Every structure is written in structure tokens, then in C-alpha cells.
Structure 1
Amino acid sequence: MPADDPEIDLINARKLRELREKAAAMEKVKASRHQQPLPKSSREIVSTYLYDRGDEVLELAYGQYPVQTEAIVTRIATLILSGEITSRISGGELLMLFRSVGLNIRVNTTIKVEDDGKLISFSEKLKKATAEE
């Protein structure tokens, strides 16, 4: 076979062009992946809307009822993305939501009172008061 065969040159040129087009298409796909931010998870979307101990309530809910909490958070995220929820969600509101669907999230609460310029727990204040009597 002669090396200067015009048909072989045409076939090689066509294959080279196809390879270049494929490479350019792959580069374009890679570039578009880097430009688009990764989609946020439902939990991240909802977390941006929480305030006033909302993140704490969400963490407790995931710890106590992970599967049910994920389903609820996914639904809340869908409502946020669709624009039906536009205001921020407080920890109390989130806790009420979980309790309204039957998830009794246990939240550790303490009552602090001021005593001689220091904050002490209410139980310590009562113990101190009964000890003084």
C-alpha cells in the first residue's frame, strides 16, 4: 500500500476530526460541571432558613427520628424552593411542626436565674433557698 493513498488520507482526516470533536465536547461537559454549583441537600436548604435554636432542634430531630426527619426536611426544602415558604423558621416553630406530626422531640431545657450577679440553675436556687431556711 502506498503511503500517499488519498482515500486513506481522507479516512484518517475524518477520524482525527471526529476525535477532536469528541474531545471538545468532553471538555465542554467538564467545564459546565465546574461552573454549576453542586445542588444543595434538603438539609442545607432548610438550615439556611432556621434561626433561634432551629439548628439545634433539627439536630435533635435527626438524632431521635432520622428517617422521619429526612422526609419532613425534604418536604420543607421543596416548599422553600417552590416559593411557598418565604419566611425564616424559628426553633419553636420547627419543634411545633415535628410534634404536630407525632414526633415528640425531646429538648433539654434549663431555667437560669440571677443570684448575686451570677446565673445559676433554678434547681440550685431552690436548693440554696431551702438550705437557708
Structure 2
Amino acid sequence: MEFKIDTRPSYTLIIPVSTVLNANLTGNIRQKWEETGQSGSLNLIVDLQNCIIAEDTALNAMQQMHEDFYSGEHSLVFTGLKEELLQKLKMNNSEMFINIAPTMAEAIDIISMEILERDLFNEE
């Protein structure tokens, strides 16, 4: 699987080149995140701008990945979703359980706010 990866201090951006979002791709995204997480960037933005088709197994994997990230006190935001993919998420009610941002700027804002919230809660 091919990815474009950009590691920043507070997050890693992963852009899959594939047009099909399936369980294999979500597994590879998780693996890439684990590899980049070793450098200290534990929050993830996944830009799905290239994904046109999504399999149901991928939607379940996205939701599971989201739960795993948040249970580990990390953030995960999906952005760049095409209308067809967004509609499929809505049909499965998956959009209620994962972070979806319409733009990259909003995805970065979500990550920043969640980092701030975790820092505030950890101080108490």
C-alpha cells in the first residue's frame, strides 16, 4: 500500500493513495501510525481524499481504530471524505462514532483541542 505521510510535532498525517477503502487499507493505516508513533507523534489525521469506494469491513475497522486511539488517549480524525463515502458512513451510523472533519484545517483544530483537553484533565 502506498501512503503519503507527513509527521508534525502534534500529529501525523496519512494520505492513502488507494481508491478503495477496505479492512486491509485500515490495517495498513494502523501499522503506519504505529511506526510513526515511535517518533513521538501519537495523534493521527487520515485524509481519505483518494478513496472513492468503501467496504463495510473498512467502516467497522475505522470505528474500532477510533475506539482504540481514544482508549489510549490519542486522537484520530478522518478528513477529505467524498460524498459517497460520507453517505455510506451515515447509512451505518458510523459517523456518530468517529471524528470526521470537512477540511484539513478543522482536523488540525480537533487534534489541537483534544490535546489541550487531555492536558487540562491530567493536571487535575
Structure 3
Amino acid sequence: MFAYAAFSKLFDFGSYKLQMSLQPLPKWSTSFIMLLLPATELIVVGSLLFRKTRLLGFNASFMLMLIFTIYVGLAMVGVFGKVPCSCGGVIRHLKWPQHFVFNVFFLTISAYGLYLERKERRFIGR
């Protein structure tokens, strides 16, 4: 999911850039966050691929999904006013409640992966 999200942003960078400029963020931070977000998503994907970095990857995945879910929840209840979704691909077509459910689903998967990884490490003694 993070690979899809990152590549969707990068392949349609003009649209992503426009949507990010409309986010309720300090203007000085928008360019930085706009580049940091897809890079972070790709780093999370890479860290999940390797045994040595998988626990870090699941922790990062959980934290990113938690942040995204909180943000979507706040947007859904109108804390920021009208906010466009800066997600890429088909995800940007979801309404806020659908997006919230989507995020909770992937947050749960991240939490379960984190649980399994920690359990496996305790079992094998690492």
C-alpha cells in the first residue's frame, strides 16, 4: 500500500503538489513534507523487505498509518474546514469516511504485523 501511495504521488506529481499546497500546513513546510512523504513511504517499504529491518519497518508503518488516520479523522469531523485529499491514485477518490475505514484497516494490518514480528523475535531469541 505504501509503494502504491508513493508511486501514485510521484507519477502524478503536479496534482500531488497542488493538493499539498491546499493542506492546512504552514506554508514553509509544504515543500519539505511534499518530498519527505513519498520518500518515507518508500523507505518503509524497503525496510519491510529485509529481516534485519522488518521490525523498524512495522513500527514506522504503524506510526505513519496512525498519523494518517488521525489526520483523516480530524478532516472528517471538519477540524480543518474543507481539505482536499493529497493521496494518489484511486485513494484520492474516497470520501473521508471511506478513507478513515481504509486507514483503520491498514493500521490494523500494521499493528498485527508488528505483533507477529515481535512474537517471532521473542520465539527465536532475537
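Coordinate-derived values only; no laboratory data. Remember, it's a predicted structure, so these values are computed and weren't measured experimentally. Cβ atoms are built from the backbone, for glycine too; each structure is taken alone.
Identify the structure, out of 1, 2, 3, from whose coordinates helix-only ellipticity at 222 nm (-39500 (n - 2.57) for each DSSP H run of 4 or more, over all residues; to 500) was calculated to give -20500. Before the final figure, lay out each step's value.
Numbers: 1: -20500; 2: -16000; 3: -25500.
Comparing all candidates, it corresponds to 1.
Hey, mean projected area of the Cα convex hull in nm² derived from one of 1, 2, 3 reads 7.1; which structure?
Details: 1: 17.8; 2: 7.1; 3: 7.9.
For mean projected area of the Cα convex hull in nm², the value 7.1 is produced by structure 2.
One of 1, 2, 3 was used to calculate mean count of other Cβ atoms within 10 Å over residues 9-16, giving 10.4; which?
Details: 1: 10.4; 2: 18.5; 3: 15.0.
Label of the originating structure: 1.
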